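Next up: some structures, all given as structure tokens.
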Structure I
């Protein structure tokens, strides 16, 4: 089987669960303009037999089922979101917990952090309010603060700046980061993602295998964070292994 097509096939389904035969053929021809339809048919037949693609109905194709990233939002995190939303109704922010990445990791970290990402102009205001409500609250901490205080703190809450146009999702009326955002951020925010640094390639492989991921969204955000080439490299490596 042509390995290049095998690596690229899942990218054709990013914007929809199913594709008609005509749309799939056109997508393949855009990448491989010299191929004949009979050649494509042979490859599609082999991809079906290997389970990479499915043919649920006549003239319709789909990739193997991948779920949407919808982590469990516990009551504490929901309360955090609702309190901030009530006191600062017009700011952009999201909340999440580092434990959400546990299911795409080989080794399970012992520590977890609750993260609040908020637009830079409002970050200090949110910190001042939150610092009166909880212990171990840190605003955009440096590596030294992580080493001296956060690594030894219990139930640390970290408030950091939200990058503009970051990919976010609304899950059960709580705004959280998209998985595409977390996969890019772990290459940059190495203190928050310290537990993930030793197995980033494994995490990418597991995430792409398990969840629906929009590569274009991921690349746009990576460009904003000046990691486009590294993210592209990791995506290509991951697709080659799937």
Structure II
């Protein structure tokens, strides 16, 4: 039995297991299973793989998309450029295991926005997901402004004003704020400046409409959650595990 799965700290919000279980059933794939592996530290992936040599592919979610890199043997070109990994292919032989890190987040996001005209983006967060989204936006020659609580780069939330909000086409929430079961949380941006010229994109997909998106809808903005992106990146992960990926 080939084993695949998702590793992360808290996974009760994830639809990944359900997605792959439906895929395996629909496509008559009987030699594969997908599980959720909650871990506390990125190095726990090594321990997980030592316990079960049948694991041949993993997805990685926050907060480990950057932190897992030192524990891998190789990175794809895109993953190296992005500086974050959400997919690991595991090559086994009789003596060792070779872990290769990829990023399919940027593919999933890019495919959902590739037909849109976007000149300037506000990316909320500076973690692994934000790095992938920034990479995809830059493929479209879209200028990216980062926003974070620590203000390690770009702007802090407190510094956002009307001129900044009105200067962007798209605002992407790459933070976990709003994710089930913490549905009441949301990024603290000045929503009063959002209008019908804005596109609000939330990588969170559970719940279907977060507070972030709801605040956009109230002000006439176009909105989208991360469910389609999840499905696309999952399929791209599967291609990688089957050695048939053709990344952008």
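Couple of notes before you dig in:
- Among I, II, which structure scores highest (criterion: relative contact order in percent (Cα under 8 Å, 6 or more apart)): I
- In this comparison of I, II, the computed figure 2.9 for distance in nm of label points 7 Å out along Cα→Cβ at positions 100 and 140 is attributed to II.
- Answer label among I, II for the case where semi-axes √(5λ) of the Cα gyration tensor in Å, for residues 44-115 alone, calculated from the coordinates, equals 24, 12, 11: II
- helix-only ellipticity at 222 nm (-39500 (n - 2.57) for each DSSP H run of 4 or more, over all residues; to 500) derived as -8500 - corresponding label from I, II: II
- Here mean count of other Cβ atoms within 10 Å over residues 124-131 is compared for structures I, II. The highest value is that of II.
- Which of I, II yields 2.8 [distance in nm of label points 7 Å out along Cα→Cβ at positions 52 and 220, calculated]: I
- At a computed 18.3, 60 (Rg and Dmax of the Cα atoms in Å), which of I, II: II
Where a number appears in this text, it was derived from the coordinates with a stated rule and is not lab data. All values reported here derive from a predicted model rather than from experimental measurement. Cβ atoms are built from the backbone, for glycine too; each structure is taken alone.
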